[in-house]
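As structure tokens, here come the structures.
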Structure P
Amino acid sequence: MKRIVIYCLVFFTCFTYAQKKNGTVYSEHQGIDIVEAMVAAFVAGDTAKVSSYLAEDFRSFNGNSTNPNATGGSKKGYVNSVLFWQKNVDYFSLTRQNGAYPDAIEYKDGQIWVHTWDIMKGVHNGTGVKLNMPVHRSYLLDKDLKIKVLINYINEDVYSDVGRGFNPRSNGAIYDQHENINTVRKMIAAVENNDLDKAYSFFDEKARVRNVNMPPGETVSLEEDRAGFEEMTSQFEIISFDVVGYPDYIHYEVNDSRVVQSWWNVRMVRKSDNKMLTIPLMIIHDFNEDGKITRASEYFSAKLMEQ
């Protein structure tokens with residue numbers, strides 16, 4: 001027992017000495033006020049005010065860069081970027097992320113760092129690309145409480161989206177006649193004639209189905225969808241599926257995806273009162289390379305069926 005106690009004392013002594021305080025963290029600090037004032041001026045497009053918060057030797061860095069020799073952007077370049085954002089981004093804002101707040105850290109060596117967690121929002125007015133993303137920034141303040149360094153951490157994929165928006169390109173081919181369109185026609189015909197075994201034979205066994213009236217992200221299996229359809233036909237008699245226009249088959253280059261979009265007017269009779277109803281329906285069917293349907297997304301108004 002004595003030996004165990006000695007080991008414990010040695011362990012906790014080492015653990016205690018392993019901790020070393022190297023500064024103080026503040027949730028309220030003059031440095032935070034300066035950083036947030038600079039950000040407010042940036043969003044407002046006030047270049048003179050932004051410049052007044054920056055040190056003459058200010059440098060800005062991309063925290064996601066893998067270049068170990070990066071020297072960062074200059075004060076002039078950063079101030080000029082204020083005008084770029086004002087000119088190119090509508091509804092621009094940069095506000096604290098919900099539940100987050102800045103930290104100011106005063107280190108023992110005298111350095112003051114401010115760390116922020118914000119949400120950037122806006123719309124690129126040339127392409128309509130929406131900005132809505134978290135941004136983490138670290139600011140180093142000098143002895144005069146001027147911002148000397150800014151390190152910016154942000155997902156830059158949205159900038160690629162903006163760039164692509166200026167260069168029209170095709171994304172596959174669209175067909176008005178195709179074997180996958182034939183599959184959809186045959187499947188709908190089987191549904192119209194209540195031949196559910198044949199209708200569901202066109203689906204991959206692991207296919208999922210959803211409709212616009214379901215909660216976002218929710219899908220059902222083929223078995224669940226069939227049970228729901230049988231429940232619906234106990235209350236409604238389907239008269240016909242009348243095609244509107246013609247289906248489109250799109251083979252996208254991106255992700256090599258295969259989609260049939262079709263539009264229908266579904267004529268049915270409600271059995272409770274013999275009322276004839278016409279329900280507009282759009283269906284998007286995803287196909288695999290074997291020509292089986294892997295997903296169905298249905299768009300119709302359930303309220304029309306209740307009127």
Structure Q
Amino acid sequence: MNADPFFVLETIIPVFFVVAAGWFCRKTNILADGVTTGLLSFTTQLAAPVLLFDAMYGLDIGSAFDPLLLISFYAGAISCFALAAIGARRIFGARPGESIAIGFAALFSNSLLLGVPITAQAYGEDALAANFAILAIHAPLCYLIGITAMELSRADGRGLAATAKVTARAMFRNALTIGIVIGFAFNLTGVRLPSAIEAGVDMIARAALPVALFGLGGALTRYRLREGIGPAIMIAGLALFVHPAVTFALSAGLFDLPEGMVRSATVTASMPPGVNGYIFAAMYARAVGTAASAVLLATGLSVLTISAWLLILDAAGY
């Protein structure tokens with residue numbers, strides 16, 4: 001990739017332009033709030049699961065699923081979860097449940113809606129295999145960590161068996177997880193779809209990311225930088241700097257992974273918190289304002305920080 005900073009901005013600006021278009025259309029009431037909700041529902045319940053099904057269906061599992069790739073990414077993510085939860089408790093005096101919700105916001109990066117299109121824009125569609133390997137366990141693992149920690153932290157929390165049941169239900173009712181599991185099943189069994197169905201699946205999959213980015217922009221108008229600014233700044237710092245720094249150090253330095261894996265892992269790790277952080281906080285009614293502020297703040301800052309990480313990768317020979 002060209003190391004020119006202007007070229008880097010040209011790489012990521014198309015992605016954020018679509019987000020900004022969604023924000024503008026909702027902010028000016030060109031589109032009603034219900035339209036934004038419908039776009040996000042289409043994305044999360046149909047198009048994105050189909051995209052992930054299609055990715056897993058055609059993925060070379062043997063080459064894409066390197067344990068060291070997953071360790072590089074998730075060591076950084078879990079470190080951010082722990083640091084955010086501890087920081088919320090010790091620095092900002094948050095209650096245990098609030099601390100876990102704040103930790104979850106730092107854990108769950110926007111790896112699908114922003115990570116995939118930015119990686120594709122920077123390095124091409126063929127560079128996405130490692131992204132999809134990371135995504136295959138992203139939602140299940142993050143929700144497993146978040147729900148388990150939340151249930152154990154609450155004074156009225158469930159026991160271990162009940163917590164496991166709640167966690168499993170949350171993971172496997174998730175449409176994204178269902179798409180991944182079905183795609184894996186087709187891949188492993190070698191079952192092939194008829195060509196006409198494959199073409200239809202591909203059409204829906206191609207719609208997922210632009211619609212998701214536009215809907216994300218509309219959804220950002222619902223948030224305000226008015227609650228929990230201190231913890232939100234902490235979340236943004238961990239998500240935008242610490243997570244990619246740990247991931248890059250492990251993938252490039254310690255494990256010496258192939259170029260494509262280092263790129264995908266680091267770029268994905270550099271994404272801001274996803275809306276799932278807000279959804280998780282709302283699900284438990286803990287630190288909802290902080291999670292919303294973190295999503296808005298970090299997404300705005302990420303235009304610059306993602307550009308910086310792309311330049312760092314290029315300067316390091318990736």
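What follows is calculated from the coordinates using simple rules that are stated; it is not laboratory data. Everything numeric here is computed off the predicted structure, so don't read it as measured data. Cβ atoms are built from the backbone, for glycine too; each structure is taken alone.
Figure out for me which of the structures P, Q the number 33 belongs to, where relative contact order in percent (Cα under 8 Å, 6 or more apart) was derived from the coordinates. Present the calculation step by step, with values, prior to reporting the outcome.
Values: P: 12; Q: 33.
Attributed to the structure labelled Q.
Given that mean count of other Cβ atoms within 10 Å over residues 73-80, derived from a single structure, equals 23.5, which label among P, Q identifies that structure?
Working: P: 15.1; Q: 23.5.
Among P, Q, the structure yielding 23.5 for mean count of other Cβ atoms within 10 Å over residues 73-80 is Q.
Can you say which of P, Q returns -9000 when helix-only ellipticity at 222 nm (-39500 (n - 2.57) for each DSSP H run of 4 or more, over all residues; to 500) is computed? Display every interim value, and only then the final one.
Numbers: P: -9000; Q: -23500.
This figure was derived from P.
Given a computed value of 31 for percent of Cα pairs over 30 Å apart, which structure among P, Q does it belong to?
It must be structure Q, since only it matches.
Work out FRET efficiency 1/(1 + (r/R0)^6) of positions 57 and 89 (r between Cβ atoms, R0 = 30 Å, to 0.05) for each of structures P, Q, then name the structure with the largest result. Present the calculation step by step, with values, prior to reporting the outcome.
Numbers: P: 0.60; Q: 0.10.
Of structures P, Q, the maximum of FRET efficiency 1/(1 + (r/R0)^6) of positions 57 and 89 (r between Cβ atoms, R0 = 30 Å, to 0.05) occurs in P.
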